[in-house]
Structure I
Amino acid sequence: MNVAFINENALGHASYLPRFAAELREHPELGIEPQVLDVVPMPAAIQRQADFTVRGLRRWGLDFHVARWRRVASRHARRQLDELRRRERIQAVVVNTQSVGLSLVEPPLGLPLFVALDATFRQLSRSRWFAANRLAAGLLPLTLSPILGAERRLFATAARLLPWSAPVRDSLLEEYGVQADRVSVLPPSLDIDRLQASPRPANTRPQILFLGGDFQRKGGPVLLEAFRRDLASRADLHVVTQSDIAAEPGVLVHRGVTAQSDAWFERWRQADVFVFPSTLETFGIVLLEALAFGVPVVASRAGAAADILEQGRAGILLDDVSPENLSRAVRSVLEDPVNARKRCEAGQARVRRDYDLHRNAAELASWIRASATR
């Protein structure tokens, strides 16, 4: 079957559908031939439409940027899909996320449509993704009105909805009234065998790992403060980021490290504890990587962290991410290796059970084949 895979391709989305597409190509016996379309980056003229703003109104959302970007991006996705269909016979469509899938409803595709999503718009409206301040939050019923109805129509049209996590599934069922038999969790997935096979050396001095492209949004400053106050005498801090952060005694900054590279593997192999103090997240794919590598985790509850870490069984969850709490949690990992190892073992079992790429790609293929047959 020829299937279009339309990917939002921004932030954590960049690695979501491409991994499934690559796995399906490697296993032709699953019967799916993916045709990947990336919505981002957009052509310059389309990007200007998406980024249009009115000076002074952006702060409160009154330039309708949130809705405009999604409308423009989804129309770009629809044009790409229509062009692909003129060249080839497409038998189903998988889109990640609903933000770039809004225009796939009208006119109807006449094809089975699968919609993956890391958060519903209702979930995002309760976070700083859509509103950075109280006034903007109060205006959301107005500023989101151009896309909320389209989101519901998309969900009603889809053959199956593929939330990344249990909290997103619950939002679909409880806030949107989607039938349970049309919702199946399909999380970001990893080649578990490749990651768990990596050997782990014993460090003479413990290494704390922070990994996040945006140091500020991922909570880097609070970790750096905790390190300076309390942890510098106990460990080294390795920061993998694209942000402009200066090295200092005990703090080693690594830039240009790409996922799956030798340098990336080396940082995970060397890490004694991974700290994820993110303040704004919808999922947290990096947590899966930490679990797969068997690295103890200290994390905020941002995104799906509580679900991924099984409410604390597979890692330490912090309700309040302060320098003091971060220091206390990191010290507990370093000073109590027995309990840290128990959480790691629970995490590795969790990631193998629910986030294995081979199994999840096969399940996705079975849903697509069944829907196309019907």
Structure II
Amino acid sequence: MTKNYPVKSLLFISVSFLLFALASCKKDNSTTTKNNSQNTVVATPTTLGLYEADSGEYKELEIAVSQIGTQTVDYGLVFDTGSGGMVIDANGILPASMIGSNGFNFTTDSTTVNGITITNQTTELEYGVDNNTLTKVYGNLAYAAVTIGDQNGSVVIKRLPFFLYYKAEEGNGTVLLPHYFDTFGVSKEYITFSGSAFITSPFSYFDPGNGLTRGFKMAQLNSANFTYDGNYVPGAVTLGLTTDDLSSSSGFIMSPMFYYAGEGYDPILSTTVTYGGKSVSTQALFDTGTSGYSYIEDPNATSNLTLLPANTKISLVTNTNFSYTFLTGAVDNLTYVENPTNTGADFSDFSIEFFLGNEYLMDFTDNKLGLKNN
């Protein structure tokens, strides 16, 4: 089944704006603590910084990637809870002679260039909330040592599988600028390839150390931190979950993520959404990769796409009793209602503004999603 991944809010970004975002991280797991009862050493979680950017119309989170293979690079990738897998343009990473409009120029099963192994396993990704926002991205499975972070600190994943693309285009065929769609998908969804291989969240390949569970948590975002130039915020993400993080006293409401063949573990929850006196049962995604608008899927909606008026109260409750309420505004929390039968949408999508009032956690070991009100 073709998966429409959440739309990336990149339409406002100039090339220079795309390249500014050198998200930083602080590697801190050299410090350990001793568990006296078991006489074992427990690692300290690793904290990462993100850049928070605001064009005046859209907000965006970006994370730095500063080395791929032997290539030193300077790219900010969209930090996306709504998809899984690192997705990056080959321009500036591979020689230009290797990159064609219809694929990479090599004929063997794989080739290694600049410390990057590119395989002949291919796929086509589709991103978009609905048919009207569709973007297609074409590329191959690749492997390399990847440095996440920059001069402020970094973590290295020695052999990270990722999606290296040669072309991204809008649904109408317009080819996008280089690195326009670079994405760092942190969920445990899969990107699958022609040879049956798959990739998922780069964080899932990171070993946090002894006594910690593979996974990450996000601190609540602060709207004051978003700037046009991209404001670096340290400690926005923590890699490695402690027993306290996963306990019931942490305040996180945990929900299982269910496995779907070919798609992995979707971070989508069964939810009841109430708006304007109407209630609808829907699958909901909480998505840092969507900005500007949220989308409620209502099969009884009388029009394909309707923008709710300002001061509309929207409430949602998941099937695990996490609740969230907000008011639409004239500029912020803009929300559409659409009929999925006509638009081709798969689920309701709540944008990056959700993260301004809530914390987020993903447990890769037990495949659970945690949400926490602040």
Which one of I, II has helix-only ellipticity at 222 nm (-39500 (n - 2.57) for each DSSP H run of 4 or more, over all residues; to 500), as calculated from the coordinates, equal to -500? II
Given that P(r) over Cα pairs in 5 Å bins from 0, in percent, for residues 185-232 alone, derived from a single structure, equals 4, 14, 14, 16, 17, 19, 11, 4, 1, which label among I, II identifies that structure? I
Assign the value 21.0, calculated as Kirkwood radius over Cα pairs in Å, to the correct structure from I, II. II
As an exercise: P(r) over Cα pairs in 5 Å bins from 0, in percent, for residues 153-312 alone, calculated from one structure in I, II, equals 2, 8, 16, 18, 18, 13, 9, 7, 5, 3, 1, 0. Which structure is it? I
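Determine which structure produced the value 15 for relative contact order in percent (Cα under 8 Å, 6 or more apart), calculated from the coordinates; the candidates are I, II.
I
All of the numbers you see were taken from the coordinates with simple rules; none came from a lab. Not measured: the values here are computed from a predicted model.
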